[in-house]
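Any read-out appearing in this document is the output of simple, stated calculations on the displayed coordinates, not a laboratory observation. The shown structure was predicted, so the numbers you read here are calculated from the model rather than taken from an experiment. Cβ atoms are built from the backbone, for glycine too; each structure is taken alone.
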Structure I
Amino acid sequence: MHAANEVRPPVGMRSLEAVLVKGPFTVQTESEPSARVVRPIGELDLAVTDILDAEMQRVEATESPSIVLDLGGLRFVDSSGIRLLLSVAARSRANGDRLRMLPGSGAVQRVLELTGADEALPLTA
């Protein structure tokens, strides 16, 4: 198992706040005036849920008025990834309801629909 590495963005890319990498899985976080956008890229499974969870908790602790979790870069999500997404959504509902999720690829959306998780997640078009 690879350790997570944090890559500092170049000075000229001020909107890119953090890039976390664990093997082939990456989490990019951008800071925009009205939101923090978190983009997991790759496969969201048991081996990497801790990385995304830690980044979401860090972003949740900010004063950002809105948090967007963009699932578009995910190619796969397993049951531990679904459990994490549901947990993140529940934390948001209990703490100001700032989270919105952008849909994932067709394969990811299909898994969310088959499990019924899509009904409990704050997915937006």
Structure II
Amino acid sequence: MSLASRRALDRLQKRYARHAAALAEVDFMLKGSMVERFLPCGSTGCHCHADPPRLHGPYWYWSGRLQGKLVSRMLPPAQVPLYQEWMDNARRFDAIVDEMHDLSAQAAALLDALHRAKTKKSAARR
């Protein structure tokens, strides 16, 4: 392997190691989505049934898959920032892993190019 190729592979490995270290910093992760809803109640004389209605809320709901099943939960207001942080962590984790896949593909392409060049040189010497 040439010195330039070895250096290029080393640079890719160092970037990969930085991403692997970043994965260790990711805290709890949760995939899904949150929605904020305003709803009417069941009392007919309530302001939520007036014209125009002034609905109750906001109420926050999280929906996602847990153990393969679609789950929806109404969240207490204090949990909303925590769930948002965990969903941000999941997106960050996915982005880091995608970058690691890209770096691995670049390393594989570099090794393939080196192999083809070596094979081509061997064939030319014959």
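Structural remarks
- Label whose coordinates, when distance in nm of label points 7 Å out along Cα→Cβ at positions 35 and 115 is calculated, return 2.3 (choices I, II): I
- Given -19500 for helix-only ellipticity at 222 nm (-39500 (n - 2.57) for each DSSP H run of 4 or more, over all residues; to 500), calculated: source structure among I, II: II
- Here the criterion is distance in nm of label points 7 Å out along Cα→Cβ at positions 67 and 107, and among I, II the highest value is seen for II.
- A value of 6.0 for distance in nm of label points 7 Å out along Cα→Cβ at positions 19 and 51, calculated from one of I, II, originates in structure II.
- Of the structures I, II, the one that 0.94 was derived from, the read-out being Rg/Rh (Cα atoms, Kirkwood Rh): I
- Source structure (of I, II) for relative contact order in percent (Cα under 8 Å, 6 or more apart), computed value 31: II
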